[in-house]
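Below, each structure is written out as structure tokens.
Bear in mind that the values in this text are calculations on the coordinates, not laboratory data. The structure displayed is predicted, hence computed values, not measured ones. Cβ atoms are built from the backbone, for glycine too; each structure is taken alone.
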Structure I
Amino acid sequence: MTTTTRRTIALQAAIWRASYDRTLPIVLVEQLHELAGGNTTVLAEAVGLTAGAWTITAGTGSHQAVLAAALKQLYIDGLDPWLQLGAARASVPRYAADARRSRATH
């Protein structure tokens, strides 16, 4: 396993753990920068995919929504395309019933 892969896994795990532990956004940001070890490309990918997805899927007022809003405000070079991809992926229905329901409401 490459160092990049290990960092990506560690970053994703930290973000998800923070959503369950209700970690304060400022604490999470510090953890993410430490885990990224200066690799802003990996940091942008992990933060962007998750925050972008949570923008679509997290309930209003949920801790995921709070974290997503905070993470989207970070200045990380290359973050925006990952935010867009995360949101796009989360917008795709996962099951046939979801797809039918989505088509019926549009």
Structure II
Amino acid sequence: MSQTTLLPPITAIRMIWARTGAFSNDEHSKLSAVLTEAALKDIKDRAEKDDKEREYVISAIATMDASLRSLDTIYKGRELNFQENERLRSAGFGEGEFRFRK
């Protein structure tokens, strides 16, 4: 199927980005993620009425979920880097302070 009326590609991309709010500590971002999940479920339910839409939407949602998992991995790695940098700074190895020994 080349086009869909329920889940255009640009909407899918925006929905993936909105769903990353679930990773955040910000309440507005979390709410956006919850609302987007509900909208995605509604799209999936509406797609059941048409075989071609259902096929497209199921594939699109699988791709969206895979993308979200990748973004989650990136986000967790970034957060880990920030934590490690903070530990190094607190141990006295901040920027410009670390010196190699000969």
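Taking distance in nm of label points 7 Å out along Cα→Cβ at positions 19 and 51 as the quantity of interest, name the structure among I, II where it is greatest.
Comparing I, II by distance in nm of label points 7 Å out along Cα→Cβ at positions 19 and 51, the maximum is at II.
If P(r) over Cα pairs in 5 Å bins from 0, in percent computes to 2, 13, 22, 23, 17, 10, 6, 4, 1, 0, which of I, II did it come from?
Structure I accounts for this read-out.
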